Every structure is written in structure tokens, then in C-alpha cells.
Structure I
């Protein structure tokens, strides 16, 4: 059996197992072990434990549970409602200020928590009822929050960016900075579409029925500015060479726990135990995927599938842009069925060298990769954000949420096109702050 045909067989087997509902980590592990034993014999079992551990034996991986712990601390507090309230107080007189407030709160909370579902739940519980009360279309109210939640994997600090950086051996600090302008661009595109759609539906923007004094506007800032400063300090520590990603993540997690304890008076140890338990659960899930993905990558390399695929693609006499288009289509399809972390670990080590060989920047490709993964978060059949929104707004049909999020998916596609045409959107800021990269 040729390596390419073997690769197709493995891919089909993996898809079938995943469609059965088995967790991604277990599916990757089972497929890896079965094909290693089938081809190399029972003797291959001796290297499975070492390969699994080798995939986790990376100091930078410590940043993942630390950033997750930081997000869990923020998500367990009233930081989300305070962010929402602060933007509402400052933007309530701006035409369309409510929708801008919701998307802005999603962007800020997503950056703090790094979790799309947490962002949808925290901001959606407050924003969706308020937008519906003021007459915004239900599809827009739910679609905007579902799309806004995806910003967490693009705006730093991002777990997805960390995983991409580790799996492709690219600078995590540079990736974080590269995600800032695309994240702001995507947030702006979301806002522009929301305002246009609401106006086209006949919604007349007007100031809310609330009025806030300057004292009320400034009184809420001390609660949210410390959290926003953490993001700035983490980025400074990374691009300034002050700390490694793991060190910055550890300090960020510690400071977040201190802040939520004192700002929101979370003195109950049970609340802190809940934060640790939530962070531990998500961290273990991601680490299992990373370990089994390392085993899967070893199996693909040992069976000469990865090398054969790379040689086959490199031998294709096609325009680099056509190849890039094919890669984007593949990533979008993969994102429909698998979580971003799994897609990155399974495909980035193979795709990034190929894309780099035809002249594209790996940091730029990492940002574009992440944008493709965002689409999967609001697209069936997985579309995790859609189901979270449906859970907090059960009176809105899932089909309505889906149609409401569809234009935001098109905004993401527009963002990818703009990134392809103007790669400096992702590469300019890291080059300015960290110097020109040499690959």
C-alpha cells in the first residue's frame, strides 16, 4: 500500500471515529496505535509512552494551563458584566452604541478569558435580552454575540496561537502581536455589518432610556482597567523580552486571581476551588489532545505519509495562490468538524513548511489559520458558539441564530481575503516592535 493511499485510509478512519462522538484525544490515540501496530508490528508499542510524553515535554506548554487559569478567574467573577456596563455607560449616546458595546465587550472579555464559549455566555446573558428589549432583530442580537465570542482565539493572549507556535516552532510573542490588528479589523467589520443590517431592517438608532453622569462613567473604570492592563503587560513582557510565555502566563494568572479576590471580594475558598477545577478540566483536555496529536504525527511520519504528502504537494505545478486557496478551503472544512486546537496540532506541522516553502510568512499564515478556525466556531455541525447561545437564549430558534451568524462568517472570509491581499495587516506590527523576522 502506497503512503498516500495509507494516508487516505487513516483520514477516513479518523473521520468515522470522530463522527461516532468519541473525544478527539481518544480518537487520535486509537488510530495512531492501531496503524502503528498494523504496519510495524507489536514492537511499536514500546515507543508509544515515550512519544506521548515527548509531545508534552515542552516548557512553553506551561503557558497553556496558566492562561486557562487566568481566563477561569476572570470568567468566574463579574468582570464580564462590568466590561459590558462600562461600555454601555460610555457609548449609550452613540447611534448603535448598544451593538457596539456588545461586540466591544466580547472582544475585551475574549482577550481576557481566551474562551469563546465563556465569552458568549458571559456577554450574551446580559446583551441579548437588552438588545431584544430595545427592538434589535433576534438574529442580529444572537449572531453578533456568537461571532464576537470567536475573537478570543485571535486577540492575544490566545491559547490557539500558543498551540500553533509550539507545533510549528514559531515565536509565540510575535504571533500574539500579529493577532492584534487583525483582531481589531475583524471587530470593526462585525460592527459595520451590525449597524448596516439593523438600519436596513428599519431599526432607528436612538439613545437608550438610561442616562449616566460623568461620576457614574468613571466610577466603574477602577474595576475593569486592572484587567485590561494585564493584557498590555503580558504583551509588553513578551515582545520586550522581559519574560517567556510561560512566565508571563504564570504571573498573569496569579495577578488575575488576586484581582478577582479583592475587587469582587471572593473570599470563599470554594469559589477558588471552582476556578482551579474549571481550569484543570480544560487544561487536561487540551494536554491530552497535544499528547495524542504528537503520537499521531509520529505515526504519520513513521509510515512516511507526511513526507510523501509534502513531496506530492511540492511537485504540483500550480500557482502558489491556487495552492493557498486549496489550503484555506481544507482548513475551513476541517474546522467544521474539529476544534481549533485539534486541527492545528494535526495539520499545522505539515502545512506550515509547505506554505513557507512557496514564499509565505509563517506568522502571517498562523493568523490566517486562526481566522479559518474562527469560522468553524459559528458553523454547523460543531459550531460550539451556536449551541452556547441557544442555551442562554432558548426562546430563539437555532436556525435563527445560524442565519444571524452567517453574515459574520462572511465578514471572516472578507478578513481572510484582506489578509491575503495586504499581509502587512498581520506582519507590520511584529516587525516594528520586534524587528524583521528571518526564516
Structure II
């Protein structure tokens, strides 16, 4: 029996299927345990504070949203489409998008090189350990649509841009232009990083190309991304929302202050990746190997994604998602062929993968238990609301919920508070057709 096991050899395609299927199942469990929370209730409501019931309701709301709150029309349209349906539909599809993120990152690092399925697991582990609020960006419905889904759109467009197909038809140019608009119209700082990466590839190709001609597909793609980015950034709603953050500091001083704050916070979110990049570049230099242009371009894109946030009055933890994805790509681009320099690096990578997988399993189980507690809390709340409404009581008092687990989608988000007049209490009350809802005073 042992000999038979030893003789089992899986093809790289089989390895890929097993790794991705395993990750999908684990993510499916966490998604199915995640209930509607926080902004999910707000975006389930239309402008009249009643539930959205149709695509027309969504279009009307997004028009209002663009002029009164923000320009992330693509992300919030996706979210509201899912909010029309039972939560389990999103819970099944969202893990597929997470797998798409892993595979797109893998395509960007592999390029035309040898297939290495182990890197699919490495990418998943990197996302799990490096994303500061994994639950908010990969499980929470609104958060996933704003960060997971938008990053997939960006990397998909970027992959087409990088492939730069020679078969360029009018239909393909139109398709790339539209996809460029969508990618640019996704997420402020990640889209800014995308544009820097696109320009980086064009500049490098201009320098390296013998005839100095840039592909029409790439020019059209960049123009589409720029147009989408402009439509998002210039949304009147952005200025309405930013007006809530009163800061009369002189603009130059304000920018310098924010740049310093961002630089100081880099240690908290990017230090392991920065150390990894420095070590890998040093190894390449030591062995007199060239550091590929792709690594430098993604590093530059990551830096641009970070410092574009000096234009924002706040820098929430979930906004580091695009930065971390770009730097994961840069790091793994450097790591991918390291075993060709010295075989010992292959064993180091495998050993680290085993160690972090063991840690991951422990963290995954703890997260699943914690998220199941969140699910149970909301099931109890919904049951109590239903009972109280049947008894004619529409002023509901519930226990508050808190979690310290960063993989929990509720971590860092506002839960039901003691004041019935503030958000998210108001949105939750409207969603369940109540007069008011609040938590017990602790």
C-alpha cells in the first residue's frame, strides 16, 4: 500500500485542480457562514429607504450614488445585483472569484515559463497572511465586491494588456477599450496603480522596441483605463462625502502630513513583503542575474497604489488590498525561477510552504469557529426580530457583537450600537421594517 502511494504521480494539471478545488471548498465554507452585515443592509435599500427590488431600482440608486456619495459605480452595481437574491448565491459565486484572483496572480508571475502548481498554494497563503482584513475583503459581500472583484477585473484586463495579441480586430479593440474603462472605474488607489503599471509597460516597450511602435491594443487599453479612472475620481459624490472630513490645513502641508503617515504605516502592512523583495533582489545581484522588468514595474505600481492615498482623507485597512496584490506578484516574479540558480532554494520554498500551511490550518479553523458565531448571532437576531414584530413591537433591543479575529468579516466594521439614530442601526431598522433597533447599554 505504501509503495503504491509512493508511486502515485500527479500531472501538473491534476495538481492544479486539487489545489484550487481544496481552496474553493475552504473559501466556500467561510462564505456560507458569513451573513449580511454593515453596508450590506445600506446597499439593500433604495433612495426611499425601502428594499431594492429590480435592476431599475439599482440603476436609479447608482445614479443618485454617483452624484451624492461616490464614484465606485462598477463595484456597487455588482454588489446590489447580488443583494437582489438570497445571500447563498453570492456565497457560492464569491469563492469562484477568489480562485480567479489566485489564478490571475499566477498567470502574471508564471508568464511563459514552466508551470508550477505549488505557487497557487503559495499565493493563497500570501493573501491569507498578508491581507490585513481578509474577512472584509474576501468574505463580506460589499467588501468583496469593492476589493476582491475589482482586483480580479484589474488583473484580467492587465493580463490581456500584457499578452498584447497581434491579432487585433476592431471588435477586440472595442472590447479592450470597454474592459479598460471597467478596470479603471473600480477602486481609486488600485486603479491608480494599474495606470502606472500600464504606462510602465508602454515606456519599457518603447525603449526596447526596435521600431519604437506601441501596439494599438495597448494604447486603446490605456485610454479606456484612464477614462474609467477619471469617471470614478471626478464623481460629484466624492466631493460631497469628503466634505464630511473637515480639514482646513494648507493643501501642501496636508499632502506632506498624509505622505508621512502613510510611510510610517507601511511597516505595519508591507514589511514582510519589502524584506522578501530586498532579499530576492540581493540574491539575484549576488549571482549576477538580471531582475526582470516585470518585477520593477509591479513594485512601482505597488508604490503608486500606496501613495495615491495621500489624496484621500482616510486610509482604511482594506484599501491596502491592491498594494499587497501588486507586491505579491512582484515578490513571486523574483522567486519563481530561483531554483535554477541553486536547487537549495526549491527546498527552502517547499519547507516554508509546509510550515505556513500548518499555521494556516490552525488559523482557518479558528476563523471558521468565529465566523460561525457571527452567523449564529445574526440568526438569533433575525429570529428575535420576527417574534417581536409578530407581537407588535417594532423597537428592538439586541446584544452587541464584537470579534478580534481579522479573518472575521465583521472585524473592524460597525455593528448595532446603543444609539438607534445612527448608522448602521438606521439601515438595519429600515431593512427589517422596524421603527428602531439598538444594542443593550453595556
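Suppose FRET efficiency 1/(1 + (r/R0)^6) of positions 70 and 86 (r between Cβ atoms, R0 = 25 Å, to 0.05) works out to 0.80; of I, II, which structure was it derived from?
On the way: I: 0.80; II: 0.40.
Answer by label: I.
Given structures I, II, which gives the highest value for FRET efficiency 1/(1 + (r/R0)^6) of positions 398 and 414 (r between Cβ atoms, R0 = 30 Å, to 0.05)?
II
Upon calculation of semi-axes √(5λ) of the Cα gyration tensor in Å from the atomic coordinates, which of the structures I, II produces 37, 24, 21? If you can, show how the numbers build up before the last one.
Working: I: 37, 24, 21; II: 38, 29, 21.
Comparing all candidates, it corresponds to I.
Taking distance in nm of label points 7 Å out along Cα→Cβ at positions 142 and 334 as the quantity of interest, name the structure among I, II where it is greatest.
Largest calculated value belongs to II.
Give the label, chosen from I, II, of the structure having the highest value of relative contact order in percent (Cα under 8 Å, 6 or more apart). Write down the numbers at each step before the final one.
On the way: I: 27; II: 22.
If we compare relative contact order in percent (Cα under 8 Å, 6 or more apart) over I, II, the biggest value is for I.
I have -25500 for helix-only ellipticity at 222 nm (-39500 (n - 2.57) for each DSSP H run of 4 or more, over all residues; to 500), calculated from one of the structures I, II. Which structure is it?
I
When distance in nm of label points 7 Å out along Cα→Cβ at positions 262 and 358 is computed for each of I, II, which one produces 4.0?
Derived from II, not from the others.
When distance in nm of label points 7 Å out along Cα→Cβ at positions 166 and 238 is compared over structures I, II, which one is greatest?
II
No lab work stands behind these numbers, since they all come straight from the coordinates. Please read these numbers as outputs of a predicted model, since none were measured by experiment. Cβ atoms are built from the backbone, for glycine too; each structure is taken alone.
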